[in-house]
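**Q** Heads up, there are several structures right after this.
None of the figures in this text is laboratory data; all of them are computed from the coordinates on show. As the structure is a prediction and not an experimental result, all values here were calculated from the model. Cβ atoms are built from the backbone, for glycine too; each structure is taken alone.
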Structure P
Amino acid sequence: MEPKKARESFSVTSIHVLPNDTNNHGTFFGGKLMMHVDNISLTAATRHSRRLVVTASIDSVDFLRPIYAGSSVCLEAFVTWSHNTSMEVFVKIIDENLRTGVRQLCTTCFLTFVALDDHGKPTPVPKVIPESEEEQILFESAEERYLSRKKRKQQTKTFTSGLTLEKPWE
């Protein structure tokens, strides 16, 4: 399988934030933003693998500044690194005040996707070739994030194995 350049998976979308997209503070609902993050990431992962993909994890998302109604939000995503069947996708969320043209970084996050074959089973994906300085930095630090996610997943499995599924109100 031939490796692919990170830029080959580059995906971008813009959303005009309307009043019905906001909470009682007039800021963009975090859940709505995450829906768009997952969608643009899926596009990038599919472009890289040319397979159906599923979201395996979303790393923490730290909102650096609020996004207000009337803003345009630009989401940029690309595959930074791949393992055997999984891909790490980096997403950058940029807010633009449409009246002033001022653009600000609102947050970044990483998602992991797994490519599936025609039977719904994980299937190999191409390796990533980073070219730009940003791609290089993200590529070089990706394996550490991968190992951290693996550890976090095991901790989640351990934690949840002790949880009850009983209805506490009965």
Structure Q
Amino acid sequence: MIITETKLRGCFILQPKIFKDSRGSFFEIFKKKELEQHLGFKIDFVQENKSISKKGVLRGLHFQTGEAAQAKLISVQKGEVLDVIVDIRPESLTYGHHVKINLSDQNFTSIFIPKGMAHGFLSISNEVVFTYLCDNYYNQNMESGILYNDSDLAIDWGYTSSEFIVSEKDLILPTFKELT
């Protein structure tokens, strides 16, 4: 497995070595010991979530606050997404910066997102099955988010927003400035 840190400290891209033969293919999605070596700390995932989305669905930008903050390991089981992570750690040198990466069932790439990041994705294939492991349990009272089209973040989602299917809840999220 190749593990590469993004420009956001603590946020890693995981690319598996894929073994193919006449039967099909095999690869490791996650190896705890290897990831912990890169992180410099132990990780204990306690919850796995799955979402299924049709083309154009934009989910995010979400995060959990306080003691409910979550680190996540994200992958796509079916389809393709444009995945976006925003650094919302005030002490970070990349505070307010974001990274984008395409995740798909063809590139088998995963992302580790540390606590202190907002996360969202845009479904760019007809159907997406998206899974993520979390190191903390979801707490509805501690959920928060940032408006996906916040002009201060200047995220280029690669498509016009008229094509997006966004929940009413996500359409009224605060801007980045309103959180600070």
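**Q** Matching task: 0.7 is the computed value of distance in nm of label points 7 Å out along Cα→Cβ at positions 60 and 132. Pick the structure from P, Q.
**A** The structure behind it is Q.
**Q** Who wins on FRET efficiency 1/(1 + (r/R0)^6) of positions 20 and 108 (r between Cβ atoms, R0 = 30 Å, to 0.05) among P, Q, i.e. which is largest?
**A** Largest calculated value belongs to Q.
**Q** Between structures P, Q, where is Cα Rg over 2.2 N^0.38 Å, for residues 76-123 alone highest?
**A** P
**Q** Given structures P, Q, which gives the highest value for mean count of other Cβ atoms within 10 Å over residues 36-43?
**A** P
**Q** Right, something else. Thinking of P, Q, which structure, once helix-only ellipticity at 222 nm (-39500 (n - 2.57) for each DSSP H run of 4 or more, over all residues; to 500) is computed, gives back -2000?
**A** Q
**Q** Separate question: A value of 0.95 was computed for FRET efficiency 1/(1 + (r/R0)^6) of positions 44 and 68 (r between Cβ atoms, R0 = 25 Å, to 0.05); which of P, Q is the source structure?
**A** For FRET efficiency 1/(1 + (r/R0)^6) of positions 44 and 68 (r between Cβ atoms, R0 = 25 Å, to 0.05), the value 0.95 is produced by structure Q.
**Q** If you don't mind, there's one more thing I want to ask. Of the structures labelled P, Q, which one yields 9, 38, 38, 13, 2, 0 when P(r) over Cα pairs in 10 Å bins from 0, in percent is computed from its coordinates?
**A** Only one of P, Q returns 9, 38, 38, 13, 2, 0 for P(r) over Cα pairs in 10 Å bins from 0, in percent, namely Q.
**Q** Can you say which of P, Q returns 25 when relative contact order in percent (Cα under 8 Å, 6 or more apart) is computed?
**A** Only one of P, Q returns 25 for relative contact order in percent (Cα under 8 Å, 6 or more apart), namely P.
**Q** A value of 22.2 was computed for mean count of other Cβ atoms within 10 Å over residues 84-91; which of P, Q is the source structure?
**A** P
**Q** Moving on to the next point. One of P, Q was used to compute distance in nm of label points 7 Å out along Cα→Cβ at positions 100 and 116, and the answer was 4.5. Which one was it?
**A** Only one of P, Q returns 4.5 for distance in nm of label points 7 Å out along Cα→Cβ at positions 100 and 116, namely P.
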